[in-house]
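Take a look at the structures below.
Readers should treat all values here as calculations from the given coordinates under stated rules, not as data from a laboratory. Because the structure is predicted, anything quoted here is derived from the model rather than measured. Cβ atoms are built from the backbone, for glycine too; each structure is taken alone.
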Structure 1
Amino acid sequence: MTEDMQREIGALKGMVLAWKESYLRVAPPDGESEYLAHDFLEEIEMHMYPYIRRLCECAYLTSAEAGEFLGFCYQQAGELRDSLRQAVSEQH
């Protein structure tokens, strides 16, 4: 992976982390927040997946590098879901 592509992937990871934090901030206090985890995952699939697929098709990323980045994205989605569930259980 080139240095430029490493910076690009770093910026994309920062974007995903910022999205995750924004979803955590808007979680309603009543605990009805499962939709937020779904929306976050949808945002990843709608915006990140096609972009990463295209980078791979254009040979800027290998399929392994693309898989590693998408694994990071899905890990963040899982962490968000777990954080939202934990917040609900702490309220009860």
Structure 2
Amino acid sequence: MRWFSIRKAKIDADLRDTFERYGVVGMQLVMGTHHTFMHKGTWHAAADSPTATPLLNWLTEKADSAERWETWSLTMEVAITVFVGTELFYMIFLHR
């Protein structure tokens, strides 16, 4: 569970923009299948190029961000359930 920290990828802004345009799933496919992607007008093979490390760092950042979102969503669901349960307890047992 990750409430606060995200491992931020320190990568070039242009490369980050390219990764964002392809999206997480697109870049996972590029990395996993050894296909290429277009960056600044040239084709790059993700697994065999200098972009492999920045891509993996960016994917880690995105996974951390998704995990943080899920953790906070679960935390909010638990808090709401506790508040509703407390209110029901109050209404049933203490409010007569």
With distance in nm of label points 7 Å out along Cα→Cβ at positions 23 and 63 computed for every candidate in 1, 2, 2.7 is reproduced by structure 1
Assuming 1.9 is distance in nm of label points 7 Å out along Cα→Cβ at positions 15 and 39 as calculated from a single structure, say which of 1, 2 it is. 1
I have 1.72 for Cα Rg over 2.2 N^0.38 Å, calculated from one of the structures 1, 2. Which structure is it? 2
Which structure, out of 1, 2, was helix-only ellipticity at 222 nm (-39500 (n - 2.57) for each DSSP H run of 4 or more, over all residues; to 500) calculated from, if the result is -22000? 2
Relative contact order in percent (Cα under 8 Å, 6 or more apart) computed as 36: which structure among 1, 2? 2
Of the structures labelled 1, 2, one was used to calculate distance in nm of label points 7 Å out along Cα→Cβ at positions 7 and 71, giving 1.4. Name it. 2
If FRET efficiency 1/(1 + (r/R0)^6) of positions 31 and 55 (r between Cβ atoms, R0 = 25 Å, to 0.05) is computed to be 1.00, which of 1, 2 is the source? 2
Distance in nm of label points 7 Å out along Cα→Cβ at positions 47 and 79 - highest-scoring structure of 1, 2: 2
